[in-house]
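What follows is a set of structures for review.
Read the figures in this text as sums done on the coordinates, not as results from a lab. Everything quoted here is computed from the prediction, not taken from an experiment. Cβ atoms are built from the backbone, for glycine too; each structure is taken alone.
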Structure I
C-alpha cells in the first residue's frame, strides 16, 4: 500500500499541503508554494501557486515593456523585495539567439514600468543549447559561487561556476558530462553545500534525479524515479516543502496546462509522488521559468 506524503516527508496534509516555519509557533502553518514566471514580448508575468485544496493561483504582471529581445529560453529568475523603498528587483540569465545575457531590472510596486534595468552580454556560442538551470550559492558552500547547468542538443551537460568581479559575472567552465541526449526538460531539485541535484524527464517519459558533486572531478549519480508517463511536460519547476519535501509543477505546453505534485525526499523508485491536481487557468505564454523569492524561499532539498 502506498505511504502517504505525511509519512514520507513529515509534512502535514489537511485541506492544503502545509509546512510549519521554524520561526513560527508550533500551530502556525502556511501552504507550500512555487512561483512560475513567464514572458511574452516585453512583458513579464508571475503565477504564485499555493498547494491548498483546491489549488490557489495568483497571477501578477511583474513588469511591462521590460525587454525587447528574441529570447529562446530563460534560466531560473530571482526577485529581491526591498520593503524600505517599496520596490522589487528581478534578475536572471537568458539566451537570445546565440548569446547569453545577464539581465536585471527594478520596478516600483505601484507601477508596472521598470525604472532601472541592466543588460550584460556574457558571450556567444549558445545556438546549440536548449536549457539552463541556475543554482544559487549558500553561505556554507565548500566551493563558493553560482553554478549553472546548460543542456546542449548533443546530449552534453555543461556546468559553469560564476563569480562576480566589479559587480560583473565571470563564467568559468567547471564540468562536462555526457549521456543526456534523451533528456527533454530539467529543473533544479536540490542545492546543498556539497552537491546539486537536477530532476529531469526523458522523451520516453522517464523521470530521473541527477546528483552532481560540487568538487572536481565530478561524476553524476543518476537514479530512476519513474519509468514512464512524464513525457508530456515541457517544463518542470520545484519549490521546497517542509524539511525534505518538494512541491513540483509540471507544465504541458501542448494543452497549456499545469499540474502540481507533492514529492517526498527522493530515493529512486521508492520516492513518494502524490498528485495534487490540475492548476486552475492556463499557461499560454511561450516561455515559463521558475521565479525564486530570495527573501523567503528556502534552498531546495529534494534529494
Structure II
C-alpha cells in the first residue's frame, strides 16, 4: 500500500486576543493522497481524524479545495455526491459529513478551518447555505495562492499571524461567494444586457431613465429584467438608481459650490425639500450637514 506524500498540516493555537478579533483559524494544510493509499491518515489528531464510513461532526467551519483527483462527499443533505477537482467544500459546525478520495485517483486538497462571530454572521445572513455545501469553482489560481500564503504564515507563527490569516480566510470566502454567484449567470446575453443597464443608469445619475424604459431599450419584459437585475446585483433597478443618485449628490455637495436647490434640480428631484428628505433618509444627514462635515476646513 502506498503512503501519503509529505504534506504540510498545521493545527493552530488560539489566544484571547485572537478570539476577540472575531475570526480565528484553527487548522490549515495541504495533503496529497496517492492512488491506492489508505485514507484518512493516522497522523491526524483525534479531533480531526474520522472514519469515512461513519463520518464526523466538526465544531468549526472548513473550506476544502480539491485541486486534483476526485472522490465522494456525503452530508445530511447529500448522499455519495461525486466531487472532482475544482470543487470547494464548505463544512459547517454541527453538521454531519463524510468524504473520501476515489481509490484509483486519490486527490490533492487544501483546507482551512476557522470559527468566530464574523463567520457566524456571514452564515446567519444567508451568504452561504447549509443545504448547498459544494461549490464548483474550477481551477482558481488566486485561491490557490491564498491557501499557500496561509500555510506559510501559519508555519512561521510570527506575532499577529492569526489576524493576518483570518483576513485571508475572509478573502477566500469572498472569492468563493463571488465565483459561485457569477457562475449562476451562464447566459452571456443576459449579463451583457444587465451591464448595459448599469452603464445607462450611471450615464443618467438624475434617474431620468426609468427602469421600465431601460427594460424596453434592452428588449426585455420589465418583470424579467427586474428579477435578473436583482439576482445579479443584489439590488432592484430602482434601488440601484437611488444609490447612484445619492453618490452623485454627495459628489456635488463636496466638489461644487452649487446650492442645495440647484443640486436638487440637477438630479431631477421635485423640490429641494424632497431632495433633503431623500438624502437624510439614505445618508443619515441633511445635505447641508453632510457638506459641512465633508469639506476640509480652510487653513
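If FRET efficiency 1/(1 + (r/R0)^6) of positions 38 and 254 (r between Cβ atoms, R0 = 25 Å, to 0.05) is calculated from each of I, II, which structure is the one that comes out at 0.95? Source structure for this number: I. Of the structures labelled I, II, which one yields 19, 56, 25, 0 when P(r) over Cα pairs in 10 Å bins from 0, in percent, for residues 30-109 alone is computed from its coordinates? The read-out comes from structure II. When relative contact order in percent (Cα under 8 Å, 6 or more apart) is calculated for each of the structures I, II, the largest result comes from I. For the read-out semi-axes √(5λ) of the Cα gyration tensor in Å, a value of 27, 24, 20 was computed from one structure; give its label from I, II. Computing semi-axes √(5λ) of the Cα gyration tensor in Å on every structure in I, II gives 27, 24, 20 only for I.
I, II: which one has helix-only ellipticity at 222 nm (-39500 (n - 2.57) for each DSSP H run of 4 or more, over all residues; to 500), as calculated, at -500? Going through each structure in turn, the value belongs to I.
2.6 is what came out when distance in nm of label points 7 Å out along Cα→Cβ at positions 150 and 182 was calculated for one structure; which of I, II is it? This value belongs to structure I.
Which one of I, II has mean count of other Cβ atoms within 10 Å over residues 246-253, as calculated from the coordinates, equal to 17.6? The structure behind it is II.
Ranked by distance in nm of label points 7 Å out along Cα→Cβ at positions 158 and 222, structures I, II are topped by II, which has the highest value.
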